[in-house]
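The next part holds the structures, each set out as structure tokens.
Rule-based calculations on the coordinates, nothing more; no lab input. Because the structure is predicted, anything quoted here is derived from the model rather than measured.
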Structure P
């Protein structure tokens, strides 16, 4: 059962390969490390994280659609390369009425030119990137702060 205290953390393509994939850029942190880090960050705010990872664009869209029907508190999304290519994920995110923070481990603006544009940024609450694993906890902090502001 999904609770209003739940944040959904979505990770997109190739993030299941963290720890092995381009360690010079992403380090040796694994997806399991990120999930544990997120759970601790959420717990500090009295929240809980649920996790979803897929290399498939349609599956990510389906997860966002399901989230729009669940009683979630918010969402953190690292859509990976789909950030720079997917109008469909952007359109799915636009359906949501909860705080959504786009996040990336690396500073996408310090990388290849094609990574400088996010199709998602215009429909999310905010974007945090470049802080490695801490990008996720900062994103959870931002979701929690937005929720606190909305409830006051």
Structure Q
């Protein structure tokens, strides 16, 4: 089983390498393992860097289940930005407000090696940007304002 690494592990600060398209068929078990650990940890996204594998691979949880995106590229980012609270499985119990593009298009390869293009808005676009930052060696705390430790703000408000 894969383990999620945490800050300050050096792999989190390294830029991941492109996946050779011929390598994709050999990645199925790894992609399944990434999806399993993301779901087990109640995550909505996971990058390969977070399990100490420096490949340009992310998994995002969608309404249809986990979606693996290989060599993702963010295109056509909106001018409209939205600020919202983020957290990260690799930076446990830390939260902060991050401004991100509200919508964008992502181009990537699926686990079957098919090139796809997806338009994303809102939370889905936010998760894509967060995970692509990971494979570029960037953590959300590098962009966050009002960083807090403990519980997310919405849970603090309920106390």
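Descriptive notes on the structure:
- At a computed -11000 (helix-only ellipticity at 222 nm (-39500 (n - 2.57) for each DSSP H run of 4 or more, over all residues; to 500)), which of P, Q: P
- Comparison of P, Q - label where percent of Cα pairs over 24 Å apart is highest: Q
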